[in-house]
Structure 1
Amino acid sequence: MTEIPVARTIREQVADRIRADVLSGKITEGTSLREHALAKQYSVSRAPIRDALLQLTQEGLLVAKPNCGVRVAAVKEETQGLLVELRRQIEVTALRNAFEKFDEHHVERLQRTVDRLEAACVANDLGAVVENDMALHRLIIDATGNPDLLAIWLPIVSRMMLHYERHNNMLESHQEHARIVDAIRSGDEEAAVDALLVNIQ
């Protein structure tokens with residue numbers, strides 16, 4: 001089945017690029033983000049930049065303070081463990097709720113994402129690794145058909161990924177994601193849950 005591309009607004013595209021740059025470490029914690037500089041960097045007007053910064057602030061990836069502008073958020077070490085547990089609970093719930101809905105089309109999309117993740121790992125492209133890692137988990141969240149669940153999940157995973165610490169084990173991360181997809185393909189819900197829990201750390 002051919003996947004029909006979904007048109008994305010300029011704001012969504014800009015938000016994706018800023019998010020990828022933050023999560024890959026190209027833009028570091030505490031960095032001040034200026035609309036004018038970002039508009040020049042991404043070759044767009046300031047309006048979609050402003051909207052994208054607002055979206056990423058709502059996601060918790062950025063913080064806005066009066067008279068200080070917008071900066072990349074910092075996550076305290078003691079908060080990281082809580083984020084992991086919250087994410088595990090949300091994704092296990094999503095996986096179980098969506099499991100009966102997974103069809104050949106869903107599995108194809110998951111497999112394509114795993115393939116892109118593997119290519120990014122081989123190329124040592126951290127930005128693409130983070131992007132495809134999040135994309136695969138988001139496909140599981142989206143499969144529930146519950147936009148409220150996505151709204152809860154996204155700020156948690158975004159803040160958690162600020163401390164992506166699997167730079168030296170990227171291929172291992174790919175293998176973990178592949179096991180999730182293999183379990184979904186085979187219809188083994190418990191194996192899929194187990195593989196998911198191993199991956200989220």
Structure 2
Amino acid sequence: MRLEKATIQKIIGAPETIEVLFNPNEYRLSVSNQFAEIAIPGLEAPPIQYVRGNSRTLTMQLFFDTYEQGSDVREHTNRIAALLDTDPELHAPPVCLFSWGTFNFQGVLERAEQRFTLFLASGIPARATVDVTFKEFSDTGLRMAKHRSANFDKRYTVRRGDTLAAIAAKEYGNPKNWRPIAEANGMDDPLAIEPGQVLSIPAIE
């Protein structure tokens with residue numbers, strides 16, 4: 001079985017796919033609710049009232065090492081940090097899709113902390129970790145404006161780093177809608193796509 005590399009792909013904003021050098025050892029998914037305390041005089045512990053749910057967050061540490069190549073590791077880490085920059089068309093940071101195997105998380109980069117731990121003789125950093133936190137993106141209005149399914153089948157040419165989930169996010173605005181694409185193209189393995197392959201993108205309701 002071939003090693004599946006994790007990727008970070010811009011799905012709203014200027015297109016770009018970043019393939020990590022090394023898959024993370026772990027990732028953490030966090031979800032929480034927000035409650036409000038109701039002040040009632042005389043009570044030791046005030047009752048609480050549910051307000052709303054909070055967006056999920058995805059946290060992980062990415063490892064980069066270019067020591068053997070003798071190159072600057074910042075060429076890789078800066079691409080991650082640049083996901084915090086404002087996209088000139090969106091006037092906001094780009095929406096990304098983190099994909100690894102069958103796991104997909106759609107969100108915006110909230111935090112990136114670079115730590116350089118090994119240097120070449122010239123002082124150029126050659127090993128680093130980047131601690132990243134993505135916040136789940138679920139702005140339905142913007143997603144529908146940027147990604148709307150046509151009422152007819154379309155064609156899509158697979159690019160390096162693409163996954164069915166990433167293609168579904170681009171075409172439908174939801175990475176979970178990859179199954180109609182797989183079924184329309186007679187695919188049993190959703191990971192078995194190659195650059196240059198032309199896929200049929202069916203219309204969905």
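None of the figures in this text is laboratory data; all of them are computed from the coordinates on show. Note that the structure is predicted; figures quoted are calculated from it, not measured. Cβ atoms are built from the backbone, for glycine too; each structure is taken alone.
Using helix-only ellipticity at 222 nm (-39500 (n - 2.57) for each DSSP H run of 4 or more, over all residues; to 500) as the calculated read-out, with -4000 as its value, let me know the right label among 1, 2. Comparing all candidates, it corresponds to 2.
When FRET efficiency 1/(1 + (r/R0)^6) of positions 84 and 188 (r between Cβ atoms, R0 = 41 Å, to 0.05) is worked out for each of 1, 2, structure 1 gives the greatest result. Look at relative contact order in percent (Cα under 8 Å, 6 or more apart) for each of 1, 2: the largest one is in 1. When mean count of other Cβ atoms within 10 Å over residues 36-43 is calculated for each of the structures 1, 2, the largest result comes from 1.
Of structures 1, 2, the largest value of distance in nm of label points 7 Å out along Cα→Cβ at positions 12 and 156 belongs to 1. Can you tell which of 1, 2 yields 9.0 when mean count of other Cβ atoms within 10 Å over residues 44-51 is derived from it? The correct label is 2.
If percent of Cα pairs over 25 Å apart is computed to be 38, which of 1, 2 is the source? The correct label is 1.
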